[in-house]
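> Multiple structures follow.
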Structure P
Amino acid sequence: MVPPTGFTAQLTVFSAAAMAFLAVFALALSLAAGRLADRWTSELARSATVRISAPQGQIEAQTRAALGVLQTTPGIASVRVLDKDEQQALLTPWIGQGLPLDVLPLPQLIEVVGDETGYDSEGLRQRLAAEAPGARLDDHARWREPLVRAAGRLRDLGLLSILLITLTTAAMIVLAAHAALAANAQVIRVLRLIGAQDSFIVHAFVRRFTARAVAGATLGTGLGMLAVLLLPDAPETAGGLAAGIGFRGWGWLWPLAVPLLAGFVAFWATRLAALRSLKELS
């Protein structure tokens, strides 16, 4: 009653494999974006910069005063004064190499790293204003929030892509099931004449199409995991999204849910399509 080969069988297997392959990549992208957002939140929330702008003769004194404030502030794990070479490295992408920094009135930068408990930013600003009037605290909030928001949106887009892939898979299976039922309309009428119940016919189509979808999704998932595994390995400390695409640790178990999801979708899509088609054939 349900042809084991043919156009509908090939369409079901191919669409399930292709959608599972895409779902693995969408899942990898979503997980990578989530890790990136968490890393940016953790790292940028704990880091800050103190910028000291003062006349040349006062920078050293105000730097010592600012260091004294920072080293006695609860919640700060470490402070470090950036030297000329480090400031040159920070400015190189903007102004190029070889520029003599001695002729420029550059501020003195101090790197601040907070501990897990954190520190009171507003209280620290007030203490710096009293002890070192030329010191300004930048906690990177205006840079952190857009980056974390963008990574979060990218994670949501990955999840939305998985939802669209699931709906597309369901639509393809419904079309294939309708085509198979229409092609076997005469056989179904004969089965009804000899006493076959609709539940028997529905079960036959559901079993065959679900098995095809699971087989195709398993193949697509395997190929997708292999493709992700073969991606160039770059350290996540590089900071870019491309450096973190892939699965980490227990995250490799997530793609294994794709064939199960495909089977669930195929079961209900085929069942609903079969019941509707049988109702039309009545």
Structure Q
Amino acid sequence: MVVGPTGSGKTELAIKLAKHYGAEIISTDSRQIYKGMAIGTAQPTPEERAAVPHHFVDELEPEVDFTCAMFERRALARLDALFAESRYAVAVGGSGLYIDALCNGLDEMPSRNIDVRYNLADRLYKEGLASLVAQLKELDPVYYEQIDRSNPVRVVRALEVCIVTGRPYSEQRRGNVAIRPFNIVKVGTDVPRVELYERINNRVKAMIDAGLEQEARALYPKRHLNSLQTVGYRELFDYFDGKMIRSDAIDLIKRNSRRYAKRQMTWFRRDESTGWFAPSDVDSFIKFIDARVAEAE
């Protein structure tokens, strides 16, 4: 399992590891699975996907509400098929909940309440995300500190559980670890913060140069979808709506991407079993993985 913040070189590393171990790649990114979003979600390029087969990349239309629970079920089934052909599989991504679902399983949560969800979605549209985030801070300050507060899907789901059950969402996340029929070794791409932020800024510029604005314009009619409540698109949608000028939207994408990377690192550093190395130090990753595999045997 390759983890790390956005822009830290996970994709390139995962491909090198997959080639070394004769493995295929499972994406644990909650947005790369959607079609038409290649630039904004930094999907592996066609050349990278030709070099190593990737799963859960460019598979679904943006209209599909692909939940974390759906990912867990499908990813486990896909892994069963992969392990029938190879001893190894490589998973890579930056979506903490998807990674936890794959490695540890999900807690049982209340079913979705359509009325509450519709009300929250209506408030999101009319009042903006900040209003919902403020309510989450009041109802569940513990989860407020953990969550990606720029992700409206996560905020709405947590609020929905709080409202429906009358209890904080964090109290219902028991953290029970599921037993998996495979061993898991976690490694992370370790990049100094100053370098990481520079990489993120350069990456956003490269995305703009590659046509992110045009991609966002094509998706603009679908801007209400959950799949498009994503850094990179939201800011450009606001620019299209006349809420800011283009240069400010690009600067905001950079800022929000940096903030997201910081929250990702806070999430990933919780797991002390993860081996952290510079993304270019492939040999150290391989030595760490091989040692953990030997210990498990």
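> Consider the structures P, Q: one of them gives 3.0 for distance in nm of label points 7 Å out along Cα→Cβ at positions 90 and 226 as calculated from the coordinates. Say which.
Values: P: 4.9; Q: 3.0.
Label of the originating structure: Q.
> Hey, another quick one. For structures P, Q, which has the highest computed value of Kirkwood radius over Cα pairs in Å? Let's see the in-between values first.
Numbers: P: 23.8; Q: 20.1.
Looking at the calculated values, the largest one is P.
> Something else now. When helix-only ellipticity at 222 nm (-39500 (n - 2.57) for each DSSP H run of 4 or more, over all residues; to 500) is computed for each of P, Q, which one produces -23000?
Values: P: -23000; Q: -17000.
For helix-only ellipticity at 222 nm (-39500 (n - 2.57) for each DSSP H run of 4 or more, over all residues; to 500), the value -23000 is produced by structure P.
> Assuming 26 is relative contact order in percent (Cα under 8 Å, 6 or more apart) as calculated from a single structure, say which of P, Q it is.
Q
> Further question on the same structure: Consider the structures P, Q: one of them gives 4.0 for distance in nm of label points 7 Å out along Cα→Cβ at positions 122 and 210 as calculated from the coordinates. Say which. The partial results should precede the final answer.
Details: P: 5.9; Q: 4.0.
The value was obtained from structure Q.
> Identify the structure, out of P, Q, from whose coordinates semi-axes √(5λ) of the Cα gyration tensor in Å, for residues 82-153 alone was calculated to give 32, 15, 13. Show your work: numbers first, answer last.
Numbers: P: 26, 21, 10; Q: 32, 15, 13.
Here the read-out was taken from Q.
> Also, I was wondering about something else. State the single structure among P, Q that was used to calculate FRET efficiency 1/(1 + (r/R0)^6) of positions 186 and 266 (r between Cβ atoms, R0 = 25 Å, to 0.05), giving 0.95.
Values: P: 0.50; Q: 0.95.
Matching structure: Q.
> Just checking, which of P, Q has the largest value of distance in nm of label points 7 Å out along Cα→Cβ at positions 138 and 258? Could you put the intermediate results ahead of the total?
Numbers: P: 4.2; Q: 3.2.
With respect to distance in nm of label points 7 Å out along Cα→Cβ at positions 138 and 258, the highest-scoring structure among P, Q is P.
Every number here is computed from the coordinates shown, using simple stated rules; none is lab data. All figures in this text were calculated on a predicted structure; none of them were measured in a lab. Cβ atoms are built from the backbone, for glycine too; each structure is taken alone.
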